[in-house]
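Participant: Multiple structures follow.
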Structure 1
Amino acid sequence: MSTTAQHIHSNLITQESDSAWEQSISAIGDKALVFSTALVLAWIGAMKFTAYEAGAIEGLIASSPLVSWLYNVFSLQAASNLIGTIEIATAITLLLGMRFKTAAILGALAAMATFAITLSFLFTAPGWEASLGGFPALSVVPGQFLLKDVVLLAVAISLLGKALNR
């Protein structure tokens, strides 16, 4: 084999190897997105069954035009339990989505709805730090706490896109 042919052959093998490496990293990343999102939803959802968490989210829920109605229908703890149940069900659906396309789509849609609603609290709850001049200075709680949902919403959108492309 000539030197040029060996060089081309070597480059093709390297490209195939790089492609396999890239696909492996991408597959690990995709699974990490599903597991980490499910973990966040399940853990936070489980916490909703405690009086501590039910009290902690009361101000956020009460100030939201999207979900404040929950307190007209349910007690403080029952509303928190319902939210926790939805979050845990979403986590389970995301995990089932690793095997079933329909579950992946439903889980991603539910996660998108969850994170969009919690992100809306940035605009309905008192989350701006007055001592720093208000907007755009975020208070630690709930402002900075809720800001992570920007990333979680982006992850949920990405998961939906991946599920639809399967």
Structure 2
Amino acid sequence: MTDSAFFRKIYLFQDLEDDEIKAVLQRTAPREFPAGAVIIQEGDPGDSLFIMTSGEVEITKQLTLVMDEDTPKERVMIRLNAENGVYFGEMALLENETRSATVTASTDCKLLELHQKDFLDLIWHQPVMGVKLLLRLSQVLSRHLRKTNQDVIKLTTALAVSLGG
């Protein structure tokens, strides 16, 4: 599925014109992963964003404190379905850091991969489109940061209450 209507569901692309969406898609490479395959491994280097065109994935994070053998070593953070217009790996477009979570195909998945070098080339050569993409990307990352801050407050409050303070 590569029509403009599908990509308009994807928050990152909602401000783009049809020709701008086409320019982005021309820079992507199709990828397929069978159910159970690891698409992104937490801690590995990464330099690309994945746009889901079909399938479902599960995003997990490693737990930093494992008390015993019965304690899970990972926690499922979220499940994403391509029908909802989703992508993942967006931080890799802006920085050269390791992946922050593991993404595993829950079903057979078809994805489009956009590498950082192609993204940067697009935004440098088409600055109007670049501003639209960077603004949306900034908004997404800002939302993630705001939610993380709220989660930290909840966790520290719960910890303080459980420790009797």
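Any read-out appearing in this document is the output of simple, stated calculations on the displayed coordinates, not a laboratory observation. Just so it is clear, the model here is predicted, and its values are computed rather than measured. Cβ atoms are built from the backbone, for glycine too; each structure is taken alone.
Participant: Relative contact order in percent (Cα under 8 Å, 6 or more apart) computed as 31: which structure among 1, 2?
Facilitator: Derived from 2, not from the others.
Participant: Distance in nm of label points 7 Å out along Cα→Cβ at positions 108 and 124 was computed and gave 3.9; which structure, 1, 2, did it come from?
Facilitator: Of the options listed, only 2 reproduces it.
Participant: Assuming 43, 20, 12 is semi-axes √(5λ) of the Cα gyration tensor in Å as calculated from a single structure, say which of 1, 2 it is.
Facilitator: This figure was derived from 1.
Participant: Sticking with this structure for a sec: Name the one structure among 1, 2 that distance in nm of label points 7 Å out along Cα→Cβ at positions 28 and 60 of 3.2 was derived from.
Facilitator: Derived from 1, not from the others.
Participant: On to the next question. Taking mean count of other Cβ atoms within 10 Å over residues 20-27 as the criterion, which structure among 1, 2 has the greatest value?
Facilitator: For this comparison of mean count of other Cβ atoms within 10 Å over residues 20-27, the top structure is 2.
Participant: Where does the value -11500 come from, among 1, 2, when helix-only ellipticity at 222 nm (-39500 (n - 2.57) for each DSSP H run of 4 or more, over all residues; to 500) is the thing being computed?
Facilitator: Of the structures listed, the value fits 2.
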